Structure I
Amino acid sequence: MSARTKRALPWLRGIAITLVCLAFVLPVVWMFAAAFKTNVQVTDPSVGLIFSPTLENFSNVLADGEILTSLGNSLLVGVVSTVLSAIIAVPAAWAVGRFRMHHTGSLVLVARIVPAISLLVPWYYLFAQLGLVGSYTVLVLSHMFVSVPLILWIMIGFFEGLPIELEEAARTDGLSAFGAFRRIALPLAAPGTMTASVLAFVFSWNNFMFALIFSDETTQTAPVTLFHFISYASTDWGGLMAASTLMTVPVVVVAVLGQKYLVAGLTAGATKG
């Protein structure tokens, strides 16, 4: 590689990073700006980021309280499904990683590959027979179908990367296998657990299809409420963008508060082993 090429590589990397950042940031900026525009301004290409902002969209969205109720439903379903998934998946991941149950890990990967949407019809029939359609229970269970394999698959690598000698020393001091997991492995894997849990929560928060099929007027989540701003004749772009902004805020807060753990978890998963 020539010296000229080596000097050009940092510039090329910087340009590539800038383009990727713009691809992710610009839609968010447009959404936030459109939330403060009228519908006429949103659909007018000549109106950019310089305009007279209005709070009418937010006042209209918050007036009937539907978006607040659906945000509460999303928070409830997301937290409960994530916590239950972590309680099930983290010990299972430790067992798979420590006892080298590679066939079980392969089955988990298959569960991640199967499109969840292909199971909606049998799920709906089963849950309808049980009288659960329209309840929070069916939403939590359907989200756990994706969250449990997700957390399990991420955490297997973390536990496999932890030094087994620490747990063997704890076993020598009289702890049981589960005691060594609870006192030694689990605290060391906290960054990975946080990372996997945040990813599972974000999936639950953004999931639209499961809530559209299984929820009713009282249990619908935020993505379904956003869908109500779109009709056959027209789309309330201002209201849709205002509601989308309100829906984005909790996820951003979670990401900011958990940034330290997310970075630690991602880097640990990339370097261990």
Structure II
Amino acid sequence: MNRFIWAVLLLVTGCGPSSKKTDKPEAEVITAPFRLPYQLDVPTETYVLPKKLKEISGLTYYKDHKLLCVQDEEAVVYEFDTGKGKVTNEFGFGGYGDFEGIEYVNDEVYVLESNGNLFRFKPESKEIGRTKTELPKKTEVEGLGYDPKTKRLLIAVKNGGGPSSDKAVYSFDLLNRAVFKDMSLNDEQLKGAGIDPKDYKPSGIAVHPITGDWYVLTSVGKRLVITSRRAKITYSAVLDSKLFRQPEGICFAPNGDLFIASEGDGKKGYILKFNYKK
């Protein structure tokens, strides 16, 4: 009987190390071939912005041939007409702050402040809503998107208040007014995709209207990173620093056309358009 018990114990002990190897899931990195449906070195159009948008920090699709833009310091939303190549309207929503993202959803404009506060209003309306998202302390955000599948705003973290919020994307549920931690990339994933974790500081985020992929823009390191909703990196590429001086904002037209905004970095700000190629 004693011999039988020792045999069982040895068998269990022998299985121990192999079971521990499966405790830590392998990081998902680029595995399948991915064809980027844009030629990022050849923009279809270039829109030079006026002086008041020299420090453009975010943009969103508004209407046919119209984008909404926000800049760092003033609580003003600018309507930019891509057909006319100029600002055609302005909407003020407060005083001053550090505004880093903008999204137009269900006839309302949402503007993101770097501390995570969200401003909400209808264009040309004097009724302004303000929501504190209660993100972890010392979390700096810089990028606002919208996922129509989950009906949530996406808030990209530039600098986290700690390991739990660093390199994360939070989401704000428009129905319940609640914040969730939606996605987080780890250093192992980033390194596997050829990205220095220290340079992964998102400045913009947008959801592709056709594929549903998440496009994350980084001004530091000047890179475009594409992920799935489940935090799998499917594409990563360094952007040409001559073409993208300081990429800060990203959005899509409903047909998939891509727009990327860059600060002037001593010159005028501008928006680049890239046609969607299926």
Quick one: helix-only ellipticity at 222 nm (-39500 (n - 2.57) for each DSSP H run of 4 or more, over all residues; to 500) came out at -3000 when computed from one of I, II, so which one is it?
II
Top of I, II by mean count of other Cβ atoms within 10 Å over residues 53-60, largest first
II
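Please state which of the structures I, II yields 1, 5, 10, 12, 13, 13, 12, 11, 9, 7, 4, 2, 1, 0, 0 when P(r) over Cα pairs in 5 Å bins from 0, in percent is computed from it.
Going through each structure in turn, the value belongs to I.
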Relative contact order in percent (Cα under 8 Å, 6 or more apart) - highest-scoring structure of I, II
I
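No value in this document is a laboratory result; all are computed from the given coordinates. Everything numeric here is computed off the predicted structure, so don't read it as measured data. Cβ atoms are built from the backbone, for glycine too; each structure is taken alone.
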